[in-house]
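Visitor: Before anything else, here is the set of structures, which you'll find just below.
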Structure 1
Amino acid sequence: MAALLQPDATRGEALKALGATLAEAGIDSSAADARLLLCAAAGLNSADLIRDQECALGETALARLAPMAGRRAAREPLSRIFAKREFWGLSLAISPAVLDPRPETETLVEAFVSELADRREAPLRILDLGAGSGAILCALLKEFPDATGVGVDLSAAAAAQARANLAACGLAERASIVVGSWASAVRGPFDVVVANPPYIASGEIGGLEREVRDHDPVLALDGGRDGLDAYRALGREIGPLLGAGGRFFLEVGAGQADSVRAILGQNGLTGLAVYKDLAGFARVVRGVASAPPAWTGPKNMPLGVEQKKD
């Protein structure tokens, strides 16, 4: 695209050329992505771009735009190009060492918030296993101002990114991040355990979209032969980490909820329920570490929740 444009090209011409380039690369969101890239390169907002399409793009903006356009045409996600992702109203930095937080993961935050709404001011102790960027822990500590949190990640680079995001969100004083494998790095009891573990079957990783396959760390994707290795480990380790009646919330892949429930049930975890994401997929399995207490959540189940007998 850069070869087709000169610095005196208008913003409108650049937008059209960029959109065509991204469309040729097979990107469905080519028009929207072109606008975001052009705005970032030229330091504009959407209103500026619409209002001043006849203004010249300029050498500086073109120099910034060309490499970003090339990266997106090569199917690198915008979040990777911009090195940030919006999650639960927070602007989080991401790096090659961490999973790019997806909107589907907000289902876990929604489930947690709805079930523990009556403990908003309680000094909850939250454990995030496989913390990655720290997105889930940041969101929960934002919602529960008296809670404290511990995040665990096997990757030292991911742990560093999580610490940086907690600090940027003003949450560092209420959280700590440690490097380790699941529960081996911490000791309970905690009130709540959350996790978004790797759940892609090893043999399916090569068939993922390039935005995922080529840019998310394999450590955060590979769930073993059937995608369930992490849940087997978590099933063994969650119970001892939780106090009596403590809850857990685990993100699961599409079609995995029943298998994960079976694994958890075999490890004595009860009160299992499933939350669906906006696309209708069972996305989160919740439960408790011992005989479940009386239901303390909303009188009417939130939309997308299914309570199932163990």
Structure 2
Amino acid sequence: MRPDINGLIIIDKHAGITSAKVVAIVKRLCGARKVGHAGTLDPFATGVLICCMNQATKLATFLLRGNKKYFAVLHLGIETDTQDSTGNIISTSDKIEFSKETIKEAFDTFKGSVEQFPPVYSALKHKGVPLHKLARKGKAVSKPSRMVNILCIEIKQIKLPLIHFEITCTAGTYVRTLCADIGKHLGCGGHLKELRRLESSGYGIEDSLTLAELESLKKSGNIEEYLADRIVGMADALPDIPEVIVDGFLEKKILNGNPITNKDLVPVETTNRKSLMKAVDSNRNLLSVLRYDKLFEKYTYCCVFQQ
């Protein structure tokens, strides 16, 4: 493929590989100059990983903020230091014979806005060092709690000690922390046994392909033809942000980073976060993501894309 191709490719990550490794493989197979991802998945987790190629890496910051949907399995009666199945067992309990009503009541407790303490084994950083690296050196650092929103949580199957469920949540929610908290609420402890991301920022499993499929396409020589219809173009990458088509004069102002006011561009009525807007040219090439400041009646540049 062309090394300057810009856009998103959605990967269905398999277990046992880091998100960084997925990015490296996508970069090699697609021949892109630069690839990044929009939201880390733990090595044991599977599912949707949005990979951004070349200039689309600037869009990752917006995609990171989108809602996520997961399928998860909670294992009751066993607590681990990582809150998932990869950690060391720190406590056990055989008192797990709960009724369906009790389990549902526990899950319902965590619907809506909830307070979470990020796990000490996480990718969050302390003085530039990931917390999981510090924790593995015996220097665990706890981060302050934060509010997250559990938009929907639905129990799919109860086969104790396992509970299968689906959850839709805001960005920054730790499903393994949720599992540990539900276990504590029930009084028996628990950990996340299995995790699969079904959707991220509107992109689902149905939009994805596996690394094995990508590798096979590369070997067959059909990768460019196949991905032509699978790569999400820059202008389409943020469907929740409205777009406006600008003329040649305004296009030059944007590409040169010149100040833009509501005299240049009439604000679009929008309910999206912080009044974001996409500026595209007549060919729907994405020029910039702008934020309108109502107080000062002007725009600020979130990012600009050279054509």
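Visitor: Quick check on the output: -0.43, -1.05, -1.11, -1.26 is log10 I(q)/I(0) by the Debye sum over Cα atoms at q = 0.11, 0.21, 0.22, 0.25 Å⁻¹, for residues 31-118 alone, derived from one of 1, 2. Which one produced it?
Guide: It traces back to 1.
Visitor: Kindly point out which one of 1, 2 the value -10500 was derived from, the read-out being helix-only ellipticity at 222 nm (-39500 (n - 2.57) for each DSSP H run of 4 or more, over all residues; to 500).
Guide: That value comes from structure 1.
Visitor: Here is a follow-up. Identify the structure, out of 1, 2, from whose coordinates mean count of other Cβ atoms within 10 Å over residues 23-30 was calculated to give 18.0.
Guide: 2
Visitor: Where is volume of the Cα convex hull per residue in Å³, for residues 79-238 alone largest, in which of 1, 2?
Guide: Across 1, 2, volume of the Cα convex hull per residue in Å³, for residues 79-238 alone peaks for 2.
Visitor: Quick check: 20 is what I get for relative contact order in percent (Cα under 8 Å, 6 or more apart), calculated from one of 1, 2. Which structure matches?
Guide: 2
Throughout, read-outs are computed from the coordinates displayed, never taken from laboratory work. All figures in this text were calculated on a predicted structure; none of them were measured in a lab. Cβ atoms are built from the backbone, for glycine too; each structure is taken alone.
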